[in-house]
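For reference, the structures are reproduced in the following blocks.
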Structure P
Amino acid sequence: MEEKYDDEAFEKLQEEHEEKIIDVCMNVMKKFKETDTYRKFKKLYLNVYLREYFDEEETIRIFAELNGEDCIEEYASWL
């Protein structure tokens, strides 16, 4: 890829690829929440966590999107 594209084009393609992977992960988590398996576990929290990629604010936003607002303080304190 680096040989085929200049630095700017390569970075743009890399960023688009990363966003697609994250979207897939988020969609999988959302679909999992609709399953009977998920419903069996009352305190199961879902997340897409990439330590080297997301800052704390983005990590909390994703956690809230997947789990709701009621457990964010506990999660944020864990970070």
Structure Q
Amino acid sequence: MSAKSIVKKWVNAFHNADVDALASLYAADATHHPVADEPVVGRENIRAMFEREFGAAHMTCIVENVFNDGEWAIF
């Protein structure tokens, strides 16, 4: 699966507030860098963070561009 297709799956899971699908896209030892908070380390901690955040508010991810370079993609 390409990095760009993983980003698309992530955005789809985010829009559906699907914390299990989101967590499944992270490696067990991944680090997630939220925009306004400290980094969150570990798939289970990332899952718990999304669960808390979706429980507190409806969120939308607006993708302006996806940049892909080999195994790396950012948006």
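Comparing Rg/Rh (Cα atoms, Kirkwood Rh) across structures P, Q, the highest figure is found for P.
Computing helix-only ellipticity at 222 nm (-39500 (n - 2.57) for each DSSP H run of 4 or more, over all residues; to 500) across structures P, Q gives -13500 for structure Q. Given that distance in nm of label points 7 Å out along Cα→Cβ at positions 9 and 33, derived from a single structure, equals 2.3, which label among P, Q identifies that structure? It must be structure Q, since only it matches. Which one of P, Q has relative contact order in percent (Cα under 8 Å, 6 or more apart), as calculated from the coordinates, equal to 37? For relative contact order in percent (Cα under 8 Å, 6 or more apart), the value 37 is produced by structure Q.
FYI, it's all coordinate maths here, none of it is from the lab. It should be emphasised that the depicted structure is a prediction, and the values quoted were computed from it without experimental measurement. Cβ atoms are built from the backbone, for glycine too; each structure is taken alone.
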